[in-house]
Structure I
C-alpha cells in the first residue's frame with residue numbers, strides 16, 4: 001500500500017488520530033499511519049457483516065500475516081508498509097497480536113455487560129496495545145511508555161464506549177461493566193432496554209469517573225516526559241478528555257446525538273498541545 005493510500009485511510013476515518021499524528025516527523029508519522037491502517041482493517045473485520053466463524057477466519061489470516069511480518073516476509077500491502085517501522089522502532093509482535101485478540105472478542109458475538117476485569121482486558125487489547133506500539137514510535141522510554149499506554153489507552157477506550165452507547169446498543173452490544181449495573185439494581189436484559197432505564201445514568205457516571213482518573217494519571221505521567229516524545233499523546237489526551245467533559249456536562253440521560261468535536265476544534269487542540 002502506498003503512502004498516499006495509507007494516508008487516505010486515515011483521513012477518511014474522520015478520527016482524532018489524524019490530528020494527533022500529522023505533526024510528527026515524517027518517518028514517525030508514516031509509521032503511525034501504517035499502524036492505524038492495520039488497526040482499521042482488523043476493526044472493520046470485527047465490526048463488519050458476516051458470521052462469527054467467518055470473522056474468526058479472516059482475523060486468523062491476520063495473525064498469520066503478523067507472523068510473516070516479523071519473519072521478514074509480509075505479503076499484505078499494509079503489512080509491507082509496517083515492515084520498515086517494525087525494524088526501525090523495535091515494535092513488538094505481541095502488541096500486534098493483542099490488537100487481533102481484542103478484535104476477536106468483538107467478532108465472537110456481541111459483548112454484553114462484561115465484568116470490569118473483562119472490560120479492562122478488552123481495553124488493553126484494542127487500545128492499550130496500540131498505545132504500546134505508538135510510544136515506541138514516538139520514542140518514549142520503555143517503562144514510562146508502558147504505564148502511559150495502559151492509562152491513556154483505557155481512558156480513551158472508556159470514553160469511546162460512553163460516546164457510542166446508543167450505536168453499540170443498536171448492534172446488540174453493551175460495554176458497561178456488570179458490577180456497576182448490579183450496583184444500581186439493573187436487570188440483565190437487551191442493551192436498548194438497559195439504556196432506557198434511568199438508573200443507567202449512574203452507571204455511566206461511574207465509568208466516566210474511572211476514565212477521568214485514568215486521564216489524570218496519564219497527565220501526571222506525561223508531565224515527567226520530554227515534550228517532544230509525548231506530544232502526540234498530549235493531543236490525544238486533550239481531545240478525548242474534552243469529549244468526556246462534554247458528555248458529563250450534557251448528562252448521560254441523553255445519549256444522542258453522539259458528542260463530537262469539530263475539525264476546527266480538534267486542529268486547535270492539536271496546535272495548542274504541540275507547542276504549549
Structure II
C-alpha cells in the first residue's frame with residue numbers, strides 16, 4: 001500500500017471508531033468562510049473550513065479581506081470581519097438547548113445575532129470586546145475593537161456593558177457605546193447610513209468567494225505526480241489560510257496523480273473569486289470545476 005493511501009486508511013479507521021464524543025452535539029460549527037482564516041487549537045493551527053466543529057478554547061483568526069460565520073448549536077450566529085481574533089469558551093452540557101460561556105473578541109469586528117428560540121431558552125453568555133464586557137439581553141448587536149478603542153452597537157433588544165467598573169445599559173435600538181482608547185465612554189445615536197458601512201465589515205455577500213458546507217464547485221489549486229510534491233503544495237496552501245485537501249487520481253497504465261483542491265463554492269463565479277484570492281496569497285494559478 002502506498003504511504004499516502006496508508007494515511008487515508010488509518011484516518012478513515014479512526015473516524016469510524018464509535019465513541020461518546022461522536023454522538024455529542026458540537027457547541028459550535030463554522031458555517032461559512034471567506035479565506036484566509038485559521039483555527040488555533042492546543043498549539044496547532046489549521047485553516048478554517050466550512051463545517052468545522054469548534055470546542056471550548058478554540059481561537060479563530062481571519063486575514064486581510066476575510067470573513068467567517070460561526071453557528072452556535074442553539075442557533076445563534078457570530079459573524080467575524082477581517083483581521084479578527086476571536087476565542088470561543090463554553091461550559092454548556094447541552095449546547096443544542098442553551099449556551100453557557102463567553103465569546104472573546106480580541107481584535108476586529110463582529111456581529112452577534114441570537115437564534116429564533118433564544119427568548120424561550122436559558123442562557124448565560126458574555127461577550128468581551130476589548131476593554132468592555134457585554135451582558136446579553138439583546139438579540140442583535142455589532143461591535144469592534146481596535147487601536148482606537150471599543151465600539152458596541154445595539155440593533156435590537158437590550159445589553160449591559162461593563163467597562164472600568166462602570167455599567168452602561170443600552171435599551172434603545174440603533175444606539176451605540178463608544179469607548180475611545182484612554183477616554184471616557186459615551187452612548188450615541190447610530191445613523192442608519194453609518195451602520196450600513198459598519199455591517200458590511202462582517203457580512204459575506206454573493207461575489208465574495210466564500211466557502212459553505214454544501215457548495216458543489218471546486219478550485220483545482222494544482223496537481224503533482226508524487227505524494228511528496230502534493231503534500232508540499234497542500235501545506236503551502238493551508239498555511240496561507242485556505243482549507244485544501246488532496247485527491248489521489250489513478251492514471252494509465254499504473255500511475256497516480258494527486259490533485260490539491262479547495263471545495264464548497266456555490267457557483268463557478270464564487271470559485272473563480274476564491275481562485276483569484278488564492279493566487280494573490282500564494283502565487284498559484286488555479287482552475288475551477290465540479
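Suppose Cα extents along the principal axes in Å, for residues 30-109 alone works out to 37, 21, 20; of I, II, which structure was it derived from? Let's see the in-between values first.
Numbers: I: 37, 21, 20; II: 34, 25, 22.
Corresponding structure: I.
Here distance in nm of label points 7 Å out along Cα→Cβ at positions 78 and 254 has been calculated and equals 3.6, so which of I, II was it run on? Intermediate results must be reported in sequence, preceding the final value.
Working: I: 3.6; II: 5.3.
It was calculated from structure I.
Which of I, II yields 5.7 for distance in nm of label points 7 Å out along Cα→Cβ at positions 166 and 246, as computed?
On the way: I: 1.4; II: 5.7.
Answer for the origin of the read-out: II.
Compute FRET efficiency 1/(1 + (r/R0)^6) of positions 46 and 190 (r between Cβ atoms, R0 = 35 Å, to 0.05) for each of I, II and report the one that scores greatest. Don't skip to the end; give the middle numbers.
Details: I: 0.95; II: 0.45.
Biggest value here belongs to I.
When Cα Rg over 2.2 N^0.38 Å is computed for each of I, II, which one produces 1.11? Before the final figure, lay out the partial values.
Numbers: I: 0.99; II: 1.11.
Source structure: II.
Once relative contact order in percent (Cα under 8 Å, 6 or more apart) is calculated for every structure in I, II, which label goes with the largest value?
Comparing I, II, the top value of relative contact order in percent (Cα under 8 Å, 6 or more apart) belongs to I.
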Among I, II, structure where helix-only ellipticity at 222 nm (-39500 (n - 2.57) for each DSSP H run of 4 or more, over all residues; to 500) as derived comes to -5500:
II
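Where a number appears in this text, it was derived from the coordinates with a stated rule and is not lab data. The structure displayed is predicted, hence computed values, not measured ones. Cβ atoms are built from the backbone, for glycine too; each structure is taken alone.
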